[in-house]
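Each structure below is given as structure tokens.
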Structure 1
Amino acid sequence: MRLLHWMSVCFLLGAATADSGPVADGRTCTERVIPNFRLLDHRGISHELYRMREPRFVVLFVTGNGCPIARHSIPELKALREQVGPGGAEFLLINANPHDTRSEVAAEAGEFGVEFPVLLDPSQAVARALELRRTAEVLVIETGSWMLRYRGAVDDRLDYGQQKPAPTQRFLADALAALIAGNPVATPRSAVRGCVVRWTAPETVDYVRDVAPIIVSRCVGCHSRGQVAPFAFDRFEKVRGHAGTVREVLLEDRMPPWHADPHQGAFANDRGLTPSEKSLLMAWIDAGTPRGEGADPLPSAQPASGADWPLGRPDHVVTLPEPARIPATGLVPYQTFTVKAPVTGDAWLRGVTIRPGNARVVHHCLVFVRYPEALRHREPPQDEGTAGFFAGFVPGSDPVMFPAGTGKFLPQGAEFVFQMHYTTTGREETDRTEMALYLAPEPPASELVTAAVTTGDFEIPPGVRTHPVRAEIRLEQDTWLHEFTPHMPLGGSRVAYPAVYPDGREEILLSVPAYDFNWQTLYRLKTPLRVPAGTRLVCSGAFDNSASNPANPDPGATVRFGEQTQDEMFIGYFNYARAIEGR
């Protein structure tokens, strides 16, 4: 039997379908602004479109594992990248096939010498937004305006069942040459030959059956009255009214606020959307937000209002001794308040949670414990927060009890030191933050300690998009690791916790490819990890001090270590369990 030509295989895979015709949709390229989106690539690196401001153009090429036309286009893309240079265009590939796993995409990229980042879109949210129908299609996006300037094939060399020795039309090369020269593109749209990208969301999606369960499980915890979110999802009309915002935050991967790479580690408190959940939400919005039949599930799913403490009634409540006063404007130095611990003897705590008295002004709060002099040797390292802390409140923090079998020690005669970081609102404000203590009925099996991997030895030059920073700590005894909380102010762009074991093996315990200072999440391992003595726990990350970082207050400044927001810190907090003294 004669083997099919590779182009014929591509034809069988993609051409004989209802949507096979490469026909323009009637719009000119310059009539469309490409929305912002963020995706991880096959190496776990985050890429956000609107942060790519340094090249003049972004070239986005649609690929898929096993697609011959896409594979055969790679050499031309490489040649064009060299021709236009790094300031001219940034080249990215995007794979929107949910069945192509990250490991499979990485393997094929290595096999075929693909040097470009391959963005993975397993939910097909970006594919739907950009109407990606076929592999081998290329989009040229002008940075700044984010206008689509060219859409179509790389050239006319490849077709179903045949290929030319050389192209007669070099659509992409001509478009880039014209755009870089400041001229209009002569052919802004061309026919595409490639394998079909099939959108996997069901054809019929409705609110009651498909969307409301996702909103209840992933959104209502914050999007309810009295909670941190700016509006409540308490009925269908509210969700439908905010559908445009939902679409935007899904594309940018901003909500729900969970930033761990799903391929590194497993976490008990994972609140991120699965690809299928995101796909359903996008399909529902694209379908016009149909309601469906049946009662609206949201009104009955709202958390009880007026609950004093989310973890239940505490054994003790510690309050700032006097109201803190915050001016209307300006930079507010840290304020500290000392309060005596309310226990009458030595105590063990099974949980602690902090409630801001005025959520409008409390940026974050760290609480340190000061032991009596006789027990100072046992006091956990804290160093005003750079080495650890007793309890904390930061944006995105979840009130949870300590991991099972652990607790924090609170000796009789201890004091709490509240370190309060306030921000201004344009009017004078006051705050009286509180902390709830939950006593354990008996000493736990092990003591929970909050420690840190940190360094202040860095200097971030002006305008640098990626400035790496690294710190590590050697664990001197066998240790059970439970939780991680990275802390970097406005310039932080990514952070990870690799563990380097005594035998040299390295394992990434947590990776946060797109760190967001607004959500300093605690990541609790689904299964506590026992690491042997001699393990080096590393915290590695990077700062973005360029104008591409929208949170950067001054891209022209050199940034060093400091405790105010305009400074930077690099701290990898972690919670570990250690044996209790005397046992």
Structure 2
Amino acid sequence: MEHRRIETPKIGVFICHCGINIGGVIKVPEVVQYAKKLPNVVYAEENLYTCSSEGLSKIKEGIQEHHLDRVIVASCTPRTHESLFRATCTEVGLNKYLFEMANIRDQCSWVHMKDPEAATEKAKDLVRMAVAKASLLHPQEETEIDVIPSALVVGGGIAGITTALCLANQGFSVYIVEKEAKMGGMLRYLHKLYPTMRNASEVLNQLVNEAKASKNIEILTSSVVKEVKGFIGNFEVAIQKGDEKTVNFEVGTIIVATGATDFEPVGMYGYKKFDNVITQLQLEQLLKKGRLQNLKRVVMIQCVGSRQEGRSYCSRICCMTALKNSKLIRESYPDANIHIFYRDLQTYGQEYEKYYREVQEKGVKFIKYLPEKPPEVSLGENGKLNVNVYHSLINKQIEISADLVVLSTPLIQHEDAKELSQKLKVPLGPSGFFLEAHVKLRPVDFATDGVFVCGSAHWPADVGESISQAYGAASRASIPMSLKRLHTEALNALVDEEICSGCGLCELTCPFAAIRIEETKKGRKAKVIAASCKGCGACGAGCPQMAISMQHFTDEQLLAQIAALAEVKS
């Protein structure tokens, strides 16, 4: 494939101390002096913190004073700071794709902190490779696309409704698609909400009524997502509404708020075998309908079906649910003897810890059991349930009679989540929940642009957390819709139609559905959808004709880096 040639570049290298993060291991001044001797490098300097306002000013001054047309920053990970340095270059008129970054923190000082000499030499290698690539960089132009100012919210629970209202109140059109006949999700089955003890139905009814009254929200119940095509700003959605015909519309963004469902512990602790063994969700219904009568002894068992092989995660909300329901039982039956069997109590935060203390003061007793010695539930001769457990704190086996045994079970992903993830081209994590792009940097984003996640679809969350995440997802989704136009990264695949045979392997390989085969005057050819392409290179690596190259990561640039690595260090 033909490559463009450039004039002799003028490269500037800025190497960061990052306090002791880098400078405490790597000999930064030595790396700077080494960088000055590399081909095409006309300027190199060290900075204490390159990402600080002072450090960014140094980059801009260096570009202007030394007429730099390529910039390299050797510091931490591009994932967190590349966009910042690119924006700095843009401010002084340098195309942001003429910037390159070397990660000498994660790949040098952090992993080789016990060998400063080797870390320093490796930093030199990375800088030399970055210079080799930077010498072959070209300015790139980004594709500008229109964004449809409307959103699809999949799921009509507390998270979905909150997200929809937040977007609707900003003037955006919102479609809520709920597979059940009624809105509300699991909130419909709850009695009261901790820690406020407000009626769940009161909260739900208020939100549902607001959603129904909004002129910007269209609610589609008994409906499922049938098909999704397109990319950020221009998604084409097909919704199957019951047995009726398919409803089609276009949206700019999509929010996944499908929630979760409760695990049914069939065969565990006598569930489905003994009538008086129920789950916390079933207890919620009994409390809500006032059907609990003459309770004297209640045992609650935590971590039933969670934190074990096949379902290793902590569901997080079970402990607080048990505390809340034990408190409600004590308020209705002050003489009731309540025991909570736990492995560990998850009452995170000052407010929840205070709630735990209040429950203790009301006389609820807590017994710690070991996972290798779980409680055993049997039916006694008197018709009462007997719960036998090894009390790890007093090193003694004890037996407690109970009128009611309540099992605290985890939230699990819906059975149809995998099908939805495939339609939206978004991943599921090891535990089955939807997986965000980055746990800290992009907690409500997916890797697929324009698709967001919130609530228990992402991970088991209580009502407060679901609402907070819903606000976050709505905020993220509103940004491209408010702008109405956006630029996509110019890191796309390029297809040489003269070589392309139209075999379709690239279309099958692309994880983002960013490439498709079309009929042209020259026959079947691959075409890249720039707005969807992430520049991952899967299509290029798999092309048998070598007809696909990657902008900003061309074969020429990568081979130059490899050759630089193989050079004898001076």
Structure 3
Amino acid sequence: MNSNIDRFTFVVRYCCPRLLGLALLMAATISPIWGQDAVDRAVGHMPSNSVVSVTVWPAQLSQKESMALAPLEVFSAAGIEQIGIDPLGIERLDLLLPIPGPQQPEFGAFIQFTDPFSVEQLNPKVLEAPNPQSEGGIEFYRVAAKEFTNLELRLHVIDETSAIVGTANFTKQMLRAEGDGRIAQLVSQIRSSQDAMLVVDVQTLRPLLQGVLEGQARGLPAEITKSLSGILEGTDFLALRAVMDMPETLQLVLVSPNEVAASRTLGSITELLDFAEQNLVASAKSEFPQETQTGQAAHAYIDRMVRTARASLTPELMGSRIVLEVEDFRSAGTIGTLTALLLPAVSSARQAAQRTQSMNNLKQLMLAFLNFESAYKTFPAAAGLDDQDQPMLSWRVAVLPFIEEAELFQKFRLDEPWDSEHNLALLSEMPDVFKHPSKATEAGHTVYQVAVGEATLMRLKEPTRMGQVTDGLSNTIMVVEVPAEDAVPWTAPRDFEVDLDNPVQRLFGDAETTQVGFADGSVRVLSKAIDLELLRALFTRAGGEVVDF
């Protein structure tokens, strides 16, 4: 699942910024058909497996009064110089993405020009060779894209005013498309003009999106998870539309299968906005003490701005559609209030990303432990000892060959302590897997530590065999992430010494949750409110407790 998401994210990040960076769709109002010939041609090249469509109208957009101060001449000159095409001479550009598959990411773009286009006008650096190649009776040019990606990109010239560019497999599908897919049918029904639009087939992507949500559920407030689940369940299509006339309009539409589902989805959206508003107000007001006159004024301002934002973000139920429209969205006031409302969501997303990165670090370490055990038939000891049983180097050094750091491992003198002159010089070469994404520590220090004790899996003076973990690998904590103030030099034989009488405070510090790695390679989130007896049982390797976790 994660690999599919990574591939999907790569395509979006690679393509969208190079195709103007605008996105959006779907009209809730009816107006005369605009550019129907361009619409029909675009729809005719939309494969049935398309799940995302991003469309922009550069030529039309460049003529808008709202774009008067945009650096259009610079944009135009850069396109001609770098590619050989004036981007403002593109009538319509449709970027299409299919559902992520097990192989390389796929994408394709159908480009319609206002004036005749020829391959000869392209910058020679754009193509690998000036002459076309043929495969299955279809001519194409190879795009020189190795500087950016290992994907094989192709250019197909359809006629003098249109072309297709994208990955080899998907462009073939675009050439054979019949315009009968879900995205194509919806786009063909659009009867309103816009400058940019985005359509997402949520129904097809729902299992993938639900998997993402479930993976982040423990790191998100329950209210957000519940609301997002309701929105996902009740939405077939998500559409976003931007019109850069005066005033500018940004319109979000969620299309449900029926009116009942739309009503439920509206409730989930309202709950999400309410939660964001409440958290914003509480967070913002906490920065200003109400005892002062300035603080009282700041509280009043916060209330006024949030009311303004919510007034402009009130969704409307229109049959089986939910429409949220914002006019004059570029004004400073609107941008400020919209940004304010989004702050809790942005913060949650950033924290979720950091938790995911730390989880990946823990998983990599747990895999290293399992590979070490497979090679030596025992887990490593918490530290290497000298002849007098004095700790020398940390387990973090011992597992280096199993995290693709064999070269760094060879630099250590294993018969010297971690703080010898030679070994201490290697402290600055700490691998990224030991760096926590959000906890601020001294350079060369880490919060990833093993749980050490006589009853734990990791012991200081002797290694543990897998068969000695009689409580079960999935019930035994191996690695924890401690508070930042308890970070240690990564090469030092120092770790989290488990106090079974009171293991909570040193493990959590001021945080309400923490992540731990279990001996079976899994990573789970623990809450500070965890039952004390359960936590004790999870730390022991052979306590014989009945664990329900």
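Worth a mention:
- For distance in nm of label points 7 Å out along Cα→Cβ at positions 145 and 297 computed as 6.4, the structure of 1, 2, 3 it came from: 2
- Value -11500, calculated as helix-only ellipticity at 222 nm (-39500 (n - 2.57) for each DSSP H run of 4 or more, over all residues; to 500), assigned to which of 1, 2, 3: 3
- Structure from which 3.9 was derived, distance in nm of label points 7 Å out along Cα→Cβ at positions 321 and 457, options 1, 2, 3: 1
FYI, it's all coordinate maths here, none of it is from the lab. Note that this is a predicted model, so its numbers are computed, not measured. Cβ atoms are built from the backbone, for glycine too; each structure is taken alone.
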